[in-house]
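> These notes open a run of structures that come right after.
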Structure P
Amino acid sequence: MTSLVLPSRPLSLARDVISTPNAYFWSTPVILALAIFLFVGEAPGVIRDFQISQNPMVLEDGDVQNGRCTTRKAVFTDCEARLVYSYGGRNYDTEVEVMFVDSIAATMKPVL
């Protein structure tokens, strides 16, 4: 094993020898802005889903109309439908959109 021989004078580091790419300075604000944008866009749906999960109900006379699902890249599934139902003497008619990751489709193997 070789030994490292250093000079006897004090050592110092010259300015700008260790440089960090400019991307390090810009990446944090960009990622923060992207996170805020996604939060603002997705928060209402997540809050609604959470509220529904706290008090779910079973309806006997509900109807799903114009339901359609599309799968992208074999795992991302988007569904949209019109829900028509009556509850507590009131009639409801609402449009819903749901996006989820379909793990079953991801594990399926094609049959030839």
Structure Q
Amino acid sequence: MTSRCNAFGLAAGLGLVFLLWLFTGIEKIAREHGETDYELFAKQSPGFKVVFENAAQCGECDLRPWGLMSQEDRGRFANYCAARFGLDKVRPCYAIFEEKQRMANEWPARPDPSP
């Protein structure tokens, strides 16, 4: 009886890990000075690929212009958009990051805290 419970627990645990693998993605974010950050996200559709990279953005850098991205980078960006946002069209996904860039550029400078 105990071995059946252990086998069921192991099967249930492996099933849970498999589901998490299918529905969890990791965004690899390149930062300045060679540093890399990782951010978990829920994939919009199940898939075996886990690590994705936003080829249009590089952490603290400005958004890369669409016209300067290589075909390979555009393909990686399309895969990222489909997994992260569920968007099949790349232009609406790119617009999300254009808006974030616009907001970052318009962010008011912090006032100097003087007494």
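Values quoted throughout were computed directly from the atomic coordinates according to the rules given, and no laboratory measurement underlies them. Quantities reported herein were computed from a predicted structural model and do not represent experimental measurements. Cβ atoms are built from the backbone, for glycine too; each structure is taken alone.
> Ranked by distance in nm of label points 7 Å out along Cα→Cβ at positions 79 and 95, which of P, Q sits at the highest value?
Details: P: 1.9; Q: 2.6.
Once distance in nm of label points 7 Å out along Cα→Cβ at positions 79 and 95 is tallied for P, Q, the winner is Q.
> Can you spot which of P, Q the value -11500 was calculated from, given it is helix-only ellipticity at 222 nm (-39500 (n - 2.57) for each DSSP H run of 4 or more, over all residues; to 500)? Don't skip to the answer; put the middle values down first.
Numbers: P: -11500; Q: -16000.
Matching structure: P.
> Work out the source of 15 here, i.e. which of P, Q gives that when relative contact order in percent (Cα under 8 Å, 6 or more apart) is computed. Could you put the intermediate results ahead of the total?
Values: P: 15; Q: 20.
It was calculated from structure P.
> Thinking of P, Q, which structure, once FRET efficiency 1/(1 + (r/R0)^6) of positions 23 and 47 (r between Cβ atoms, R0 = 41 Å, to 0.05) is computed, gives back 0.75? Show your work: numbers first, answer last.
Values: P: 0.75; Q: 1.00.
Clearly, the read-out refers to P.
> Match the computed value 0.00 of FRET efficiency 1/(1 + (r/R0)^6) of positions 7 and 87 (r between Cβ atoms, R0 = 35 Å, to 0.05) to one of the structures P, Q, and report its label. Walk me through the numbers before you get to the answer.
Numbers: P: 0.00; Q: 0.25.
Source structure for this number: P.
> Okay, next question. One of P, Q was used to compute mean projected area of the Cα convex hull in nm², and the result was 12.6. Which label is that?
Values: P: 18.7; Q: 12.6.
Source structure for this number: Q.
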